[in-house]
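Below: a set of structures, written as structure tokens.
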Structure I
Amino acid sequence: MRFGFHIFMVPPSEHQELARTADAWGWDSIQVADAPFFPEKVSVPYPYTPDGSRFWPLDVEVLDPWIAITNMAAVTRRVRFLPSVLRLAIRQPLLEAKNLFSVAAVANDRLAVGVGLAWMPEEFKWLGQDMKTRGARQDEAIQIVRLLMQGGFQEFHGKHYDFDRLIMAPVPKKPIPIYVGGTTTPALKRAARLGDGWVSVIHNKEDVPGILAELNGYRREYGRENVPFDIMMHCPNADTLDDIRRLEDMGITDLQVTPWSMPGILAEMGVGTIMQQQPPLEVKIEAIKRYADQVIAKL
């Protein structure tokens, strides 16, 4: 089992110190948020809270994910980084591939990338993208990023994206894993069909067997059940070593935790209940070290 944490709502001034600590204390990954802007009013409910409300202040400081990762990669040597999730469907895939490969070059390939569709109609409207085609466009975008990762001249002719032979350099020295996010049936199918893994939002340990049964069923359907596949899950009520071992036995490869949050939080309380807990930097650092000693070192 590998362990990581998310830094959404963590002040950018704390990022480097938290990354240094995680790097030194055996953590595997740090996830960063992707949010170009926040509309004052949104026309649809937020999908990951019980009442559909946004749990963060709209002026929360969110760095561009590639800037945030570069900032932390510069002061670390081992820990991996990933956007979770990158709203790929609101972006131009050639430019996003360039960002990804550039950061990989300066981070010595210590990257993965989680991708998602984005949920706010305002993002699509104001960035000039069609929300109705977001799933199909993301499918093509994932294929484009994989194609360009191979290096050399490449071309792509899809329904939504089309380009003749071009070359992009540098490219990563090893393939960067692409994890597909989302909990809907189409998202799970997309992860099974196109992803190197699946990244979840938040689930209780009691829900994990059913979710994995569905996901693994789609992997078999697409003939990919024997392809290496990572599953990154935030499961806050898996709070004992035995709980974590059981998750690993079921196929969870990466456990995302928030070491400075209060224990006993359930998924029904929403991811915001965890991320809103922002103690002082010193408390976060000690929590990262304590979790490493009490959990990571023993598994």
Structure II
Amino acid sequence: MAVFATLILDASNYVLILVLVALGLAIVFGLMNVINMAHGEFLMLGAYTVLVVENVGGSYWLGLILAPVVVGLIGLLIEEVVISRIYHRFLDTILATWGISLLLKQAIVLGFGPASFSVSTPLDTSVVLFGAPYPVLRLFIMAVSLVVVVFTFWLFFKTRFGLAARGVIANRDMASCLGINTRLLDRLTFSYGAALAGLAGAVLAPLISIDPQMGLGFLVPAFLSILVGGLGTITGPIIGAGLVGATDNLTATLFSPVWAQLVVFVAAIIVIRLFPRGLVYSRGREL
């Protein structure tokens, strides 16, 4: 029972982090029709923000607060300088964000070198759950991820901003005719998606090695989560991330990471073959 509970908790931890990353991708695609290949690097920047804060004498908690703000502002700058000029050229957005991805990674290599880093663990205690000790830090990560996911749903389904955003997703031209400032929504949405990835990187920083390639390990599963769950929604990635993340984590724990990648890709191919539009497909581009 204790071993089984630990497996489930570890899988839930990974799934909730993956949901944060996938949500940012899904929101940006749903509202702006942009596939952001630099999303993994936003996660990386969040982790490096925590590292920088610790190096200058700050605490992990300060880094956790600053990471989504810093990465959100970087996302806002990228949207203004690059993305805003190529909205109507879908393939160009892929190439442009891929180029931004390479630029951000090389900037990190120039500034910090290619080596891996680590940050201190702010919560190094454990609690007994279901008869087995479990790290408090992982429970904290799960709690933060869950709170942010709930806040995101509240933002998009219970506020005027969310109503306007869903209107733009359903019909951008009609929303613009009704007086909705679609340009402002684009800026805020891209920045918010980047901030979600930055927060994911910050909360993960004490658990994983911080290096210039760390974002790729979450970008691919996040894209798979969106494809499996369904494009143009923010509910689909929740289901997709649950399936992809749980399959990946449990297979890696019970067998090996190599088998995990194989099983995840095969399962994703089967689901996409049976449900080409994803498990949660909504007519019209709705949230």
Structure III
Amino acid sequence: MHAAEVSHIAKSFGRTQAVADVSFAVERGEIFGLLGPNGSGKTTTLRVLLDVFKPDGGTVSILGGPMSEEKKNRIGYMPEDRGLYQDLSLEKCLLYLSTLKGVPAKEARTRLAEHLERFDLAEHKGKKVKELSKGMQQKAQIINTILHRPELIVIDEPFTALDPLNTQLVKDLMKELRDQGSTIIMSTHQMPQVEELCDRILLIDDGRDLLYGDLDQIRRQYSGHAVLVRSAGDLPDVEGVAQVVPHNNATKLMLAEGTSPQDVLEALIAQRVIVERFEIAVPTLDEIFIRVVEEGDA
């Protein structure tokens, strides 16, 4: 049984169609990345999934069926916009919100104390939320999202306003939660974090699916358009190479359409080039993202 499954959902607001046709399934115990340019329909898709918006068409199944009040206590949702009570102290705010999710007060205090220590917020627990920095408020939102130990965690831009140290702290936490059996759906623009964390992804644009599946398989699928070469001397001109780009201690050869890596290797050997390194360049997710979106626009 999937943790979440969306089939051909659509959602419009007046004349604006935010989501046209989106389908995906999220396996239990995985980190799933929902990606797309600004305005592509990611946030609307998440809100339809969570029953904040009713879809105009299509179906949604979450934790084995339709959304219910009981299931809401098994889900943690962190929207991109901060939603904490600004005039309450940090401790009172997080304790109150956890009790709304059914956590007993004593248990909530114990859990909260542990998370505040981990996120370096313990000494700030008496401050009003509005007195905290943006990074501190972001960490507080993350604590609020997981304090009731949800089965399914949905987070929109979790790394906003976080410095590198706290970004790593959140990444470590997400990996721990996945290893403990939680399912995480993450929407973000930060491709390096997606590459490090996500098992599978869905890329949408203009409210439609563009790319969906296992992240490693997708990267292999888009390999073959460039090779990394290091030689004992200067590289000669090679037919079928569209662009030559320095790349660390090697050279990246961007291949023209119809040229294979084998063609380039054979051409180098034919010209008696001493090849010290030759490998297919695996594209970054940033490169795949740009290519797929541009092809979709075309």
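Kindly point out which one of I, II, III the value 30, 23, 18 was derived from, the read-out being semi-axes √(5λ) of the Cα gyration tensor in Å.
Working: I: 28, 22, 21; II: 30, 23, 18; III: 43, 24, 16.
Structure II accounts for this read-out.
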Original post:
Which structure, out of I, II, III, was distance in nm of label points 7 Å out along Cα→Cβ at positions 183 and 279 derived from, given a value of 2.7?
Top reply: I
Subject >> Structure from which 4.7 was derived, mean projected area of the Cα convex hull in nm², for residues 119-174 alone, options I, II, III >> reply: I
**OP:** Work out which structure the value -0.42, -0.82, -0.90 belongs to, where log10 I(q)/I(0) by the Debye sum over Cα atoms at q = 0.12, 0.17, 0.18 Å⁻¹, for residues 55-150 alone was derived from one of I, II, III.
**Re:** I
**OP:** Please state which of the structures I, II, III yields 1.3 when distance in nm of label points 7 Å out along Cα→Cβ at positions 79 and 159 is computed from it.
**Re:** II
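Every read-out reported here was derived from the displayed coordinates using simple, explicitly stated rules and does not represent laboratory data. All values derive from a computational prediction rather than experimental measurement. Cβ atoms are built from the backbone, for glycine too; each structure is taken alone.
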